[in-house]
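Trainee: I've put the structures underneath this note.
Values in this text are rule-based calculations from the coordinates and carry no lab data. Here the structure is a predicted model, which is why all the values come from computation and not from measurement. Cβ atoms are built from the backbone, for glycine too; each structure is taken alone.
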Structure 1
Amino acid sequence: MTQDIKNSAPLISIVIPTFNSGITIKNCLDSIQAQTFRDFEVLIIDSISSDNTLEIVGQFKDNISINIFSEKDKGIYDAMNRGIRLAKGEWIYFLGSDDTLFTPDTLMQVAKELKATDAEVVYGNVMSERFSGVYAGEFDKKKIFNNNICHQSVFFNKSVFQKIGDFNLHFKANADYDHNLKWFLSDTIKHKFIDIIIANYAAGGFSSQSDDLDFQKIKKWKYSFLTRKQIGKRAKMKINFQELISAMKEGRGRDFFGILFRSPRFLLNL
């Protein structure tokens, strides 16, 4: 099912994955409808909700540009990947169906930054009870190893996905963390922090309540691989050996062969 309202390419595409989100989606869309900036489209990527989600969404179609796509998916990151392919905007923003934009002028503030920057990723802060207030300020290489950047605070130029790909569906709860490491540590993707609260981040989201052991076990290797040019030769040999042994002992065949395949690039800075 598709409803297409806006034909011209907007500056921002707001992608909202939904599945039985009837309890929260109205507040989410109310915060979007209240925006003083209007050069955006909303893409509802629905996984065939059986409640009143789509009925509520339909109530907003006369006031904001909404495109509804309802089809079974493989989870939230599959929905987000679909949103990437369907988005018409120059910039893509992912908002949870239980999240809200912080103030009516949030997108206006962000749009000014997007139009003025040569960065391909622009990120700010979120407000959340989970973090007892504002999260999390400007990141550096050390900080992003220990903490993730909330996707509710990040605006991606579409070029980012052409360079580093979509979200990895192997990671069920931390595919956004995996993706953030790739662009944040990239030598070719410029990012910029803006000291603006972008969204109210709901504490009950899927990733906030779920552990992703597959990601946690391979995170150190991924981080080391992406920062390999800053690591000494002996240290890299040690890391490579330890990660291979760990993957083998834990029966993580996928990780073992992935590390083995990338070992030459890692050790030789290729």
Structure 2
Amino acid sequence: MPRVNTFLSDRSVVSVVNQNCAEALKLCGPAILGVKDLEKQMVIIIAALLTRCHPCQQDFGDEADVDVEGGTSEYDWLVIDTTLDVIIGMSAALGENFGNHWMIFIKPIIKLASSQEDVERSTSTGTMAEVIKYLGSAVTPFTDALSKILMKRLRDTDDLTKSNAAFAIGQLIFSSQDQQVLRLYEDVVVALEPALDTTGSTMQDNVAGCFARMMMKNPDVAVVAKLLPLVVSVLPLKQDVEENPPIFQCLYKLCKSTRTRFCSHVCFLVEFFF
């Protein structure tokens, strides 16, 4: 019995360390990584945790499964969940310089995003979205791998996973310098337009934010004609107000653009709010 308790305690300790590390990275930025060899050691440990090779994740025998009914699985996910928080913290601290580490983490995270468990798919998809945001244009080399998994998650049966995927694919289209993202437009719209009818969650807001980023990336008349009315139809945002900046940035750029013929939609929105 003591062996089981120690096993669970180890996982709990790792989870708490992860939580504090993630917060420190977000608050202190890259300065915390300046300690000698700390960044290198963190990458090694994170990679071990993601692949469930860390000592705290090792199977200590059937006794653990018998004495802790299902608890092991819960503790194991908490370790992975908090590890993903550390990855987000590192990407926030390092920005475009996080690309070298992302090369190591991307495969196990994509594997998590293909899990049979809703929580694993939604959390890992949300992690990808945050990392894409912080990487900026440095996400370009990962465009193909990310677009493939995110397009699958856009058709997920779990609403939270689908919502996170909408946020992620919008970020990828906006940030990547790979022109192949322009070929994703039709499939993204087909997958997400019906989701605008989903209420009571962040779905509408994330879809609207995705469409706004798509218009900023490619303000072609045909693209704007399709997407702008869809975005306007769900405003004002009700759940995820963090999607307001890209939407209003998009509207501002459309108003300034001499190419657009859809200022009537924008003017209507301005009148609605002001």
Structure 3
Amino acid sequence: MICHTVHIPYKFGQTIRIKGICDVHLGNTNADIRAFKKWLYENDEDRFVSFGDLMDSIITKDMKRYRKSSDATEGDDIIDESLENLYDLLNPIAKSGRLLNIGSGNHEDEIIKRCGTNPSKRLAKMLNVPFLGLTFLMDIILSEGKSRSRTIKNHFHHGWGAGARTAGAALTKYARSMAAWDAQIYWRGHDHQRDTKAFCRNGIRGTKIVAADQLLGLGGTWLKTYSSTTDPTYAETRGYDPVKLGGISLLVKPTSSFCDMKFEA
């Protein structure tokens, strides 16, 4: 597991928005890449973190999940083509310094096991941003010149287990893991649910006991559950309920004491 630190300058009173990129599934015909691109570029001050399944990464050898009707790539080199298309999407925010990392998910992990290459790691190298893997810790240090700084501790995991069919089930599953890690913000993906929840935990700030929020965010997805044709999706064959597409954002506003923080879904 990697422990990574990033620095973000701020001005007092400013609200910083950090968007979570996960479960895009680029390369699948049912991924709404147009909506994802609009979300990426709607504000040129947003920062981004990523935590897996950016690419669908389902190849023809994957007999359980591969369907020709769901394969949006044109050539035989499914992974290379997906990498190039995702690079074109993310490079503008990476060049501006607003893409803080690339993470990995279970779909990319299948390519590592089947093909001996890590597509997420290759993408991070192409974009010249840190590759942090499937699960990682990230300290985001907000600095106002040299006089004031705030450190926000984040724990990321792409997610695990069979996909939860409701946001409530996913929140319950991942809430149990929060006690094992010293963090304020917890980011999870994998289940294609988009939801947030605030938990309260007592802590010490200076010499005072304070009740501080721990925030859990489920990152959503850009992959439609059902197709608009007679060809079923993988999710459709398993009877999953449709989900509303989109991602989540962490809003951080430094204050005189620390920060006001909330997820927006």
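Trainee: Ranked by FRET efficiency 1/(1 + (r/R0)^6) of positions 45 and 165 (r between Cβ atoms, R0 = 30 Å, to 0.05), which of 1, 2, 3 sits at the highest value?
Mentor: Structure 1 gives the largest value of FRET efficiency 1/(1 + (r/R0)^6) of positions 45 and 165 (r between Cβ atoms, R0 = 30 Å, to 0.05) among 1, 2, 3.
Trainee: Looking at structures 1, 2, 3, which one was relative contact order in percent (Cα under 8 Å, 6 or more apart) calculated from, given that it came out as 13? It would help to have the intermediate numbers written out before the result.
Mentor: Details: 1: 19; 2: 13; 3: 23.
Source structure: 2.
Trainee: Another one. Quick one: helix-only ellipticity at 222 nm (-39500 (n - 2.57) for each DSSP H run of 4 or more, over all residues; to 500) came out at -22500 when computed from one of 1, 2, 3, so which one is it? Spell out each step's value before the answer.
Mentor: Details: 1: -12000; 2: -22500; 3: -6500.
This figure was derived from 2.
Trainee: Next question, about the same structure. Can you spot which of 1, 2, 3 the value 3.7 was calculated from, given it is distance in nm of label points 7 Å out along Cα→Cβ at positions 53 and 173?
Mentor: On the way: 1: 2.0; 2: 3.7; 3: 0.9.
Comparing all candidates, it corresponds to 2.
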